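Taken together, the values in this text are just the output of simple stated rules run on the coordinates, not laboratory data. Treat the numbers as computed from the prediction; the structure is a model and nothing was measured. Cβ atoms are built from the backbone, for glycine too; each structure is taken alone.
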Structure P
Amino acid sequence: MYHKLESNIKAIIIIVLILSISCKSTPVDSEPLLRKHPSSSNIKLSHNKFFQDILPTLSKRKVILVTNPSGIGNNPEKIITKFKENNIELVSLIGLEHGFFGLEEDFSNSPVTHDNTFSLPIYHIYKLKDDEIEKVINEGDTIIIDVQDMGMRCYTYLTVLKKLMDSSKGKQIELIVLDHINPGMELGPRGDVLKKGYENLAGEFPLLLFTGLTLGESANYYNSEFLNNKVNLKVIPVENYNRKMKFERTGIPWNTPSPNLPTLETARNYFSLVLLEGINVSVGRGTQAPFIYFGSPYMTDPELISNSMDKIANGDYYFQTVYFKPSFSKYKDKICRGLRLTLVNIDYDPIKLSYNLIKSIKDNYRSNFSWVGGPNRFMVDLLWGNDSFRKAIDNGLSYEEFYSTFSGREKEFKDKIEKYYLYK
């Protein structure tokens, strides 16, 4: 009996050892963290170098500041204190689309307002003509721009950069760009070119819809490729970043650049849902889930859309049916039925998703569907950069057929812009 007990004990020990080894060799989740914590990242953001190394060199300068809470504008008191310590005069602010504090949903009705925090004028650049912008920047000798962009031509901060560069070219005014990494970097350059006649605030920069560049890289590109009289440009780069990094793994905190992109999830969804601004559906503005929810009162059976999209999603994303009621923007105070978009693979093709989604909405709700704008200025054309996106859907082209019409230009741009990469 003793030998039998001893044998059983040995068997139990062997089983325990096998289970222990098995658990160690096959972890439940090899990547348990959603994102890297900033404290464990070695990436150095541009604003740190700016305050430590650049600001002291600007003594006695007259500075025009372009920022919001996604940049150094998140701490106005620090700006006031540090500028005073370094004997720097802040002469005015340039207002981006959503205001200095990034809280405004609509454009300002006035070209200039007064900011009580700084006791300075804010010039709303989208309300100013080119000669008026030039007069504003002539009041200073240095322009500092620090704002999180999205890496998309239709995100208006890129247009603001172009307008400032056009007004600064050939002058002694120094334009300092504090660079940011945007969540579209890993997607690379995608989409079509901006054609003459389609320029607007949501699309004026001569790059593809997805630029594949940071704001600083875009500035270097525009300065070299389009300006005979160069801008006195200085870009403060992010340190220790490379293009192979996913934004979630950089340890860079997400700082809300505009009211409807409060989280990184909304920012990633924006890449595909922004083109839905060009049709008669809500993209969730005025709800708790902008660019996550989309729908309209006429989408009485949203599962028709989700079922058609699931067939081509390849596991990259999925949809859930939702109800929502916007408090402003499209369908204000009306109950909408629609879908919630959840991304699974952040390397998805946002243009393909957007094209097929709009096509599916049109196919399933032909009597209700419409393009916003027209007859000669459709919003989707202004977002895309020309009328090919809209016409391809109207003509019933598959996405593959549509993609073949601009894939050559996409590759051409990719080859062209690589020399302007600050990050390899």
Structure Q
Amino acid sequence: MKRREFLAAVPAAAFALSSDRRDSGMVLDNQDIKTNEVELSITEPGGIQIERIDLFPLCYPMTGYFKFFTGPHGSAGRAAVVVKITTSDGTTGWGQALPIAKWSYETLETAVVCLRDYFAPVLIGQNPLDIEGAHIKMDGAIAPGFSTGMPITRAGIDVALHDLKGKLLGQSLAQMWGKPAGGSITLSWTVNVLSLDEVEKVTEEGIARGYRHFNIKVAPDPVFDAALARRVRKLAPDTFLWADANGGYTPETALQAAPRLVDAGVDVLEAPLRPNRISGYQALKKQGALPILMDEGVVSPTDLIEFIRLGMCNGVAMKPARCGGLLSNRRQIEICLENDLMWLGSGLTDPDIMLAAALALYGAYGLQKAAVLNGPQFLTADVLKNPIKIENGTAAVPQGPGLGIEVDEEKVTALMKESGGRTMTIT
């Protein structure tokens, strides 16, 4: 079945979901009392429940070259499944699952089937505040392999539940977590080129749009990569220069590349190897040429704890879209802080809904370095009534309950139809 035919047959389905619990034994202010009253009204017998989940499979149109969105399954645009969770009182929460076939085993087609036939049905009738319970239900629907099952797909549910919970409680994500909101997040511009002749054009485009910080895609050639880094560093001498190999080096070439990259002005090296090259990561960390960040392979907090114990990394590039959502990613940030490790903010070329979630997370935890959230660089459409404000390479953290954004369902439906899909509701 062709992708267009599949989209036409896929539901923008209907289903529904659950909460993490608040600490007790604390002195309550008026907001705490109000929140507790809302929670009690939801959790008591006959209270508010998840009534349905709607799925909207679609593709965001793109501009520019980015290696993960090429070929027959990438050239159509940035695939996404928009998730809408509705409770029995009519409150809605929005999320996005962001599969990338060239980056992960999860595809648009498998994400839709997983959401439609496995995750969503077990969440109907559940307490919309119980996000941890929702993850337990999803674990029961699709068993984990080495780590969490279908993490990119389930992130769409997780983010929608966080948005829903915030709206039900009248709190932003930061307020729900007891954190400051954070005002804005500095962004990093991605330089992904096939030829060194393209470096100046791509870098100067970012500079013209107000970006001061840059990240480069590297591997498998250490010589090319060092030359690329030098050119970007020369054009932007004050940049935080972040190299991402996406697991593209062998252990031998990675050990050659790290010293070359640091000499060329790189500040940090992300995902030099595939995550199962444990001894290779250990050797790179021991070499100490650059801080080594993991990305691919770090899905659950348990994964991260084990990789730290094995001495494989100096930190992690965080991505809510990669690791099952905000619940998992929050804990991973806390693990890094507890172990005095570096954490940086990144994404999966996040469109607007997931971008809002990532900005809220990074703002609440006080991200210090520029985040590789390159959706605004590559995507040319949005589904929000008021798009996220991005000026001079800086993104404002949305304010308000839940994700702090308002999704325009007409835009969602139109973009889905342009992608070849149609709406189907299952209740």
Output the label of whichever structure in P, Q has the greatest value of Cα Rg over 2.2 N^0.38 Å, for residues 173-260 alone. Q
Ranking P, Q by volume of the Cα convex hull per residue in Å³, for residues 293-388 alone, the structure that comes out highest: P
If you rank structures P, Q by Cα Rg over 2.2 N^0.38 Å, for residues 141-180 alone, which sits at the top with the largest value? Q
Value -0.39, -0.74, calculated as log10 I(q)/I(0) by the Debye sum over Cα atoms at q = 0.07, 0.10 Å⁻¹ from one of P, Q, is from structure P
Out of P, Q, which structure matches 15 when relative contact order in percent (Cα under 8 Å, 6 or more apart) is calculated? P
I have 3.4 for distance in nm of label points 7 Å out along Cα→Cβ at positions 77 and 285, calculated from one of the structures P, Q. Which structure is it? P
For distance in nm of label points 7 Å out along Cα→Cβ at positions 229 and 269, which structure out of P, Q has the highest calculated value? P
